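Multiple structures follow.
Just so it is clear, none of the values below were taken in a lab; they were calculated from the coordinates. Quick caveat: nothing in here was measured; it's all calculated off a predicted structure. Cβ atoms are built from the backbone, for glycine too; each structure is taken alone.
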Structure P
């Protein structure tokens, strides 16, 4: 008994010691806590991103690069297959076994956690993302490290905030600060990291979180400078100022690079949608097949050209293209090979981001077009370099739809101010094409494919925007719909669900609404139930119009339908996608008021 008591006391003392930092931290003044916490978030997230960078580089250099430098073609083919296939299999097993949410880029998952879960990210997401990303990207998979760095930074900062005693519903500031620090350290681009988090994660350039995001981003960049040195991601060999012909060619390159980005988005979502269907092959096997596909394409390109750009980040070949060291034919070949490899690898569930691949696509598009145009036009070295950089900005902007970030990130990566006017022109063209051809950016499309519509969890920020909010954002999804009014169906519905009203669809059309009381009376009297007229609204109907119709309706229940789901369908014959009651509307308005107060 004494031994048991000693063990209990030891555990109790350990728990007290573990809680001591949180108690000390929470005892400080609020402003002091905010500053200290932001500094800790920035340093922790920046350190994690730098460690991620170094680990990926070490694995890649010791594996694929060393084989390419020292091994014969036959041994390179065999060795690279074992490396890419083996690391993909380990990464896939890790994701499947411990945390499927750590697959892919990580940015859409962090964005969803920021809004839906108040910035709370489970610890297992952090460590699985780190190990899986190192294995996947370092092992040669055609993915990037910058997106995972954002999720690593945001997730680590969220967990550090929890260790400091920050409540679960107050961790958005930590997640945003960590994400900015992670991206700043990964790309060595602190300004672009701030704009990316504000544009993509928070979706508000005037957010009250700007101060913390800015401080954490600077600290993340300082960590990268201290460990990696002060250097841009791509060093240009003094390209000089471009000529006037660049401003004629930049829109063309931007348009083509944006089309490549749109093509990548559609193909990747298509493969990913196919991969989400029930399959006999385990998930880790499909991830392995994605790695093997990268090996097959990358091995063929390397053995015929000597270039490793298909594998991993591809930054060596991209730097060569930016310095005019690649023929336009080679740039076009690397573009096609990298595009197919990335689509398959990402679509089959690989662990890595799309920043590096999209920059590669755009850079190779610009290099190929610039080199081809130089055969008939007097384009100098500076002109061709500028076109390649414009392609990078345009392709990234088309996929991510963060134009300010696209301009700043390429500028900070190259440290060439003379490129900025051309980048701005390319960003305008790419945004126009992207918005004309796709409904949403790549990250939001990924969330929607998983059934998470980000517009339904993000709060609106003013009364006017609230009144213009589509009703689909506040409606209750997965409604219980009656398609038969027979006594057996009515009894089953009343027994299984405690709802007061049920929408009724007969012969493929919304027939009305039946209340619980009316259904019970009809069953007791042995007669068909009487239906109240249904208030049917399209999912894009603004809240302002639905409020009035809902109050005036007899059943006080709005039936939300999607007319676009079936070609030629009218409102009453469209499928039902949600319901809205006065209670739902009041609850959404209260939540909107609370969110507005904290913004």
Structure Q
């Protein structure tokens, strides 16, 4: 079964389940109305027998409240299947090349990063927009860090973590469908900051909070049989309001957090439960699973208890609870006290629980990408003199039906100079090589039939721009970037990718400067690729045997320009600028 068929079937199944649940909800709405009117009617008919009327009213009320809860549970289930159907719809759209409506990751755009800006890792039409499926802000941050970290450690373990999850479509979609997609980015971050700084304020009132509700029950009973005067009960009622009012500012702060988080925390508990029940094979996945284990109870159970406590705090919106509940039972203060007890036990665990959720949210995007690209290959890791060897390497954002792939081999401490005509494919090839290294270091499969490499950090200079804000010329901005590269390679080993350096100066100066810069890189033992129109740069190979020349060609056949986008050995001899100027009528023969 191909992926398109699979996602179509899964979408249909989810829609069928959603329709089934919606039908149950419709029946339930009718049943609730019947219970309501039947309860009112029966109570009215039995008014002559007060005790029986009260009993019928209470039973009808309890049944109605139960049906409200069932309705809420069914509605949550309906939304779950709705989100599941939408997940499969997105995959079907992306398979057709339609991903422009997905999150661009614009907030991660950084012209000063080692490579992300040059290779369109983020932004409109970026790789991040193509493959990111995270549903939490923390997961999105985790995923962006994974792509930008330049981390070459533990590549094979990263691969195992992705392989561990890539084939389990049901678990992956259950994880994402369990989370409401409307998460506000700052909610959980604010919660963690608030929890860390929270100072309990009710521990000294423990006895009062326990005894006051009990005494209220005694007084209610005493009042009902006329053992105490009404004035005493009113005074007790007022005392409860005074005690509640004493802490109203602090309680309101806790309630504000509860309003933001109660439903979201319950979703997070479902995610933790999914992780707890899953059997993982990879060490990385097992590590994050271990992070949510506690000595007392499962993390998901604990987090659901927190959600229940937060919901209790939210009940102040109910006027009866807000007045009578607080006056007689110190309802809000008891809820806050229990919340403080919860924090006392789990405060230190909460960041680890959320980190585990964010990790799996991020790594599942990688697993989803791997599943959607079965013809891609996981790199073979070696530590010999071969830095990179790829067969049929291509760029994953190009249409597979039209994409032209290439073989490439780069030894350690060698430099490849690529020449070629305009639009012949040089820049696309550089971005394909660069992205393949990013994906390889992140443990992901790459767009190639075979890929062997020594993990190495990446640094690029491919897209430099001037800055009016910083009063910088294009040329000065490019010099700063090249200086950044030189400083970096003095401290660590990098794979360097350069595209037409020193574009901001005249031809003669460019030729001399480019040659000296590349010679410096070669003498430093660096490894990398440079694309250039400057054929004189290829002469460096005469002096340095570790410099290899390749090119992309263009041919003029029947007065038409043709590209084969295949990399070849040697130096390009055919350029096309003059031909294009004439072809487009910009200049005359």
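Supply the structure label, taken from P, Q, corresponding to semi-axes √(5λ) of the Cα gyration tensor in Å with the calculated value 65, 27, 21. That value comes from structure Q.
Compare distance in nm of label points 7 Å out along Cα→Cβ at positions 418 and 562 across structures P, Q and report the one with the greatest value.
P
One of P, Q was used to compute FRET efficiency 1/(1 + (r/R0)^6) of positions 442 and 538 (r between Cβ atoms, R0 = 25 Å, to 0.05), and the result was 0.40. Which label is that? Source structure: P.
Thinking of P, Q, which structure, once helix-only ellipticity at 222 nm (-39500 (n - 2.57) for each DSSP H run of 4 or more, over all residues; to 500) is computed, gives back -19000? It must be structure Q, since only it matches. In terms of mean count of other Cβ atoms within 10 Å over residues 194-201, the structure with the greatest value among P, Q is P.
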